[in-house]
Structure P
Amino acid sequence: IIIIIIIIICHSFDDDQWKAQFRVSRATFDYLVELIGPAIKRRRTNYRVPIEPRRRLAITLWWFARSGEYRSIADMFGVGIATVCIIVRQVTVAIVERLYRRFVSLPSGQRLDDTIRGFRQRRYPQCAGAIGGTHIPIAPPRDNPEHYLNRRGWHSVILQAVVDHDVRFTDVYAGWPGSTMRRVFQKSLLSDGVEIPLHLIGDASFPLKPWLMKGYGEPHQLSPEQRRFTFALASARSVVDAAFTRLKGRWRCLLKKSDIDVSMMPRVVAACCVLHNVCQQRGDGFLPEWSFETDPSGNYLVQPETEEYEGDAYCTAEVIRHAITYDLLAVLQS
């Protein structure tokens with residue numbers, strides 16, 4: 001009876017209600033079923049009638065969108081708590097294995113040209129993406145919980161990601177899956193005799209490298225050109241903050257400590273990033289009210305402050321940053 005009620009309720013949702021509940025439009029939901037349905041379909045046996053792929057995906061998206069509480073979802077969908085746990089794991093793995101490489105990849109070819117052009121329109125040149133990190137809360141692990149304790153005093157895993165001009169993730173690392181910044185940084189241009197390679201842009205927590213630029217510190221001691229460069233870089237890098245806000249606002253399981261095992265969290269994070277990119281690519285918009293749910297409050301944990309990297313020394317990267325800084329307009333027009 002409960003199952004029938006749930007089916008009736010879901011079918012009675014209008015488009016706005018559907019999106020509010022599942023965090024994706026009905027069309028995107030159908031698209032996801034088409035992509036991963038065969039991977040999450042289970043055979044019928046003499047002992048049980050399998051839960052169909054649409055309901056499996058619905059259970060998983062409900063879990064992603066609602067702080068990851070198994071018991072309430074089990075009651076909602078009329079299944080056992082253990083069943084919810086198994087389904088969430090199976091669908092998460094299917095999303096990552098079937099869709100990660102398709103929807104999360106470093107740009108190349110025309111996509112890379114579009115990315116460079118997109119950041120140039122944001123007034124920053126030669127940029128292949130913006131890199132940043134955020135903490136994802138977890139329950140204290142049984143093994144070595146102190147290793148996961150952050151500077152704010154709560155347990156977390158770190159999501160480090162590269163984001164393009166369209167607020168899509170192009171590289172994701174949260175313990176798994178990993179990848180390297182290869183093949184992107186092959187294009188360069190000259191500015192007053194200095195070769196400026198394609199590079200990422202990051203905040204003060206990252207080291208200054210030829211392939212990774214960041215702004216200058218101590219703003220009260222900066223020249224006008226250095227302040228302009230730092231502002232332009234920070235403005236372009238804002239796509240990272242926008243991506244994290246949309247990711248966590250849409251998928252609230254990344255905002256609270258969930259009851260899933262820490263070994264599964266990297267896949268959950270990766271799956272949520274995939275779903276974020278699917279929505280971005282399909283124009284499945286982020287609702288403004290979701291962003292308020294990510295604000296630090298009594299319900300959500302405050303992110304640790306950025307720890308500034310202090311190992312920078314004068315090197316080739318400094319020469320490159322200097323060349324961009326004092327010839328920014330010319331570089332943008334080249």
Structure Q
Amino acid sequence: MQAIRVAVVAFEGVSLFHLSVPALVLGVEPAPAGLPRYEVRYCSPRPGPVRCSQGMVIDVPEGLGPMFDAELVIVPAWSHPANRAPAELIDALRKAHERGAQVVGLCLGAFVLGDAGLLDGRRATTHWACRDLFAKRFPKADFRPDVLYVDDGGVTTSAGTVAAIDCCLNLVRQRHGADVANRVARLLVTPPHRQGGQAQFIEQPVPELPSENRLPGVLEWARARLGEPLSLDVLADVAHMSRRTFTRRFREATGTTVVKWLTGERVARAQQLLETTDLPIEQIATSVGFATSLSLRQHFAAQLGTSPSSYRRAFFHARRSGESMPAAAAHNA
């Protein structure tokens with residue numbers, strides 16, 4: 001099978017972390033079953049020695065040539081968000097998008113996509129610390145300042161630092177399914193899937209007593225019992241907290257409500273079962289905690305823009321042909 005081509009843009013002052021994330025996620029070793037080979041190449045508007053923001057100098061011998069036939073083009077955190085990206089990079093990004101490549105801006109890399117005009121009329125996000133500058137520079141973008149990542153029409157942007165990992169894991173999930181993405185996450189020893197709509201900036205107060213830091217265990221407990229009638233009161237009782245305290249701690253830890261979190265977890269679990277089993281949709285619905293298959297279909301459509309049966313068919317045909325998930329279905333998912 002032909003490798004999926006990825007071009008990652010390097011530039012003076014680039015973050016070594018953001019430069020490394022795409023290859024760490026897409027090229028994880030040993031590659032889990034279902035993850036095809038990704039060929040990650042680095043390119044630069046000015047090939048040669050590039051100094052990273054951490055002071056290290058790396059050699060990037062290629063110009064922007066790898067962008068011309070890449071299926072994925074990724075721009076790491078731009079080091080000068082107040083300055084417009086160079087014209088040759090903007091032109092290469094526009095051409096890549098026009099021929100159908102998925103273009104990704106990690107963190108402040110969203111500014112480069114904005115300079116290329118790729119965010120006009122599209123949902124987009126970036127690091128919360130630069131939200132005011134972003135909104136001022138790109139007024140035509142549908143700016144979503146509080147989310148971790150967002151994909152709109154094959155143009156993907158993310159928030160800062162660790163959200164870059166979430167964003168790249170979501171690329172895997174879009175193309176190869178939730179089960180493969182979760183196995184990649186396990187190899188990276190990182191949480192399997194944070195929803196893109198989760199809040200960027202989450203205040204995490206230091207607990208007064210070690211016994212108060214019970215929330216992570218409660219989340220794992222709930223994930224293992226999604227088919228049961230979980231409620232705010234049930235989870236608060238497991239955490240040995242009052243309803244009011246648990247509600248506050250839960251939002252501080254996850255950036256969302258119990259109901260929304262449970263729905264997202266149930267849809268994600270349904271995705272895995274649709275990909276990896278032949279269970280009837282009605283059985284999947286009840287096993288993940290939805291009262292009816294209609295409820296599953298409604299939540300599935302709201303979150304992923306497709307139906308459970310269409311999602312299963314897309315992965316079935318992709319696996320039979322040995323390819324990744326069809327692009328249209330991947331973007332909907």
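Key figures
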{"read-out": "Cα extents along the principal axes in Å from the coordinates reads 58, 52, 39; which among P, Q", "value": "Q"}
{"read-out": "Which of P, Q leads on relative contact order in percent (Cα under 8 Å, 6 or more apart), largest value", "value": "P"}
{"read-out": "Distance in nm of label points 7 Å out along Cα→Cβ at positions 215 and 231 derived as 2.3 - corresponding label from P, Q", "value": "Q"}
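The numbers here are math on the coordinates, done by the rules we state, and not lab data. Computed from a predicted model, the values in this text were never measured in an experiment. Cβ atoms are built from the backbone, for glycine too; each structure is taken alone.
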